[in-house]
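Novice: Just below sit the structures, each encoded as structure tokens.
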Structure P
Amino acid sequence: MKTMKLRSHIGADGILQIHTPTDLKDTSVEVVVVIQPLADAEVVTSEEAKPQYNAWGKPTTKQSIRNTITKMQQLRREVALDKTSIRSMIEEGRRF
């Protein structure tokens, strides 16, 4: 016997849909469902706990976000132009 605890959301239609993978195939099983509404505080906590992934499918963490911000700031320093360069570019653009 295997016990699983999961959270789901019942939509406006009042239908609970449960999709969960199991190791069992082509067999009869007995399923027990207990429905218990969650307090609002628990719902917020569960949404925050969901893992989030970046565009490349890697999980995002506070550390990965900090690393990304650090790299962006470093890149900005490397490619930054000083104000006099920007002014001269604007003036040169006006000549054409």
Structure Q
Amino acid sequence: MTAVTITTDGFEVDASVIATAFGLDPSTLQARMRKGEVTSLCEAGVDADLGRFRLTFRHAGRALRLTVNADGEVLTRAMFPVAPAKAIRTLPAN
């Protein structure tokens, strides 16, 4: 299995890729996701990035971002600090 597989239901990312990035045991990853301790976001590219997808996983103030093509091939991988989810708030609409 490759790190990212695209199915009719969406993306499947090998748990060991995400867990290793955050220093977690792969066997506990799904439980942490259910608790909201690990979150994910998928964004589809537009215009020049059409056919690319950005998969972002967040845990404990860090983010793992994988950019993949339409075949699920990982084009780029980045880790960076982020604000904890509870610190993010939505501003009221004008």
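Novice: Say we calculate FRET efficiency 1/(1 + (r/R0)^6) of positions 15 and 55 (r between Cβ atoms, R0 = 35 Å, to 0.05) for every structure; which of P, Q gives the highest result?
Specialist: Q
Novice: Work out Rg/Rh (Cα atoms, Kirkwood Rh) for each of structures P, Q, then name the structure with the largest result.
Specialist: When Rg/Rh (Cα atoms, Kirkwood Rh) is calculated for P, Q, structure P comes out on top.
Novice: Can you tell which of P, Q yields -5000 when helix-only ellipticity at 222 nm (-39500 (n - 2.57) for each DSSP H run of 4 or more, over all residues; to 500) is derived from it?
Specialist: Q
Novice: Next up: When distance in nm of label points 7 Å out along Cα→Cβ at positions 23 and 39 is calculated for each of the structures P, Q, which structure yields the highest value?
Specialist: Going through P, Q one by one, distance in nm of label points 7 Å out along Cα→Cβ at positions 23 and 39 is largest in P.
Each reported figure results from applying straightforward, stated rules to the coordinates on display, with no laboratory input. Keep in mind that this is a model prediction, so the values were computed, not measured. Cβ atoms are built from the backbone, for glycine too; each structure is taken alone.
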